[in-house]
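Colleague: Next up: some structures, all given as structure tokens.
Every read-out reported here was derived from the displayed coordinates using simple, explicitly stated rules and does not represent laboratory data. The model shown is predicted, which means the values in this text are computed figures rather than measured ones.
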Structure 1
Amino acid sequence: MSKVLLKLYLLLQDLKNREDGQDLAEYALTVAMIGFSAVAGMHSLAAGINTAFTTINTTFSSNL
């Protein structure tokens, strides 16, 4: 009986120490972080572009 429990214990320890599925989770987290950064950066970039076009529009309107 104790031999069966020892085998079961060793099997569970082997399953616990495996690192096979971790790569997929790490790639998913990396892609999520890149996506979040891109969205945050696009908001800032869009605000800058909007300001630039507003300045150009104001300049053209006052000179015409």
Structure 2
Amino acid sequence: MSTCELLPKCKFLEKYKETMAMACQGFVKKYCQGDKLGECKRLEHYKQHGEQAVEDMLPSGRVLII
């Protein structure tokens, strides 16, 4: 199984892994290790700009507003 290269250092997961644990597990299962691995907008941003997207950007590309 492939795993996203950003998984160990993803700023989104670092920020929300405790407060949104269940949601993060779902994102990891789907975007970081699953069928949407090639569709992660965070990874796409990283590859285009050489830096991670803002930490509040979901793998889907939507920005979380709390």
Structure 3
Amino acid sequence: MISATILWALSLVGFVAAALAFSGLLIPGAIWSQLAVVSAVISTLGIIAFFGTWPMFNTLAALG
């Protein structure tokens, strides 16, 4: 089973890379949107995989 830390680290790195690509500092072009979508999917998978670990309101707010 994959660790929560790995999922959160992957989504964090992906979102930071997407922000840097959006600003043109990392990779020029439109790759930022693909990075953001992949990071959002990884984050959502992490929330679903560890559903119930955090308070329900926090989990529902994160999914919203």
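Colleague: Match the computed value -8500 of helix-only ellipticity at 222 nm (-39500 (n - 2.57) for each DSSP H run of 4 or more, over all residues; to 500) to one of the structures 1, 2, 3, and report its label.
Modeller: 2
Colleague: Further question: Which one of 1, 2, 3 has Kirkwood radius over Cα pairs in Å, as calculated from the coordinates, equal to 12.4?
Modeller: 3
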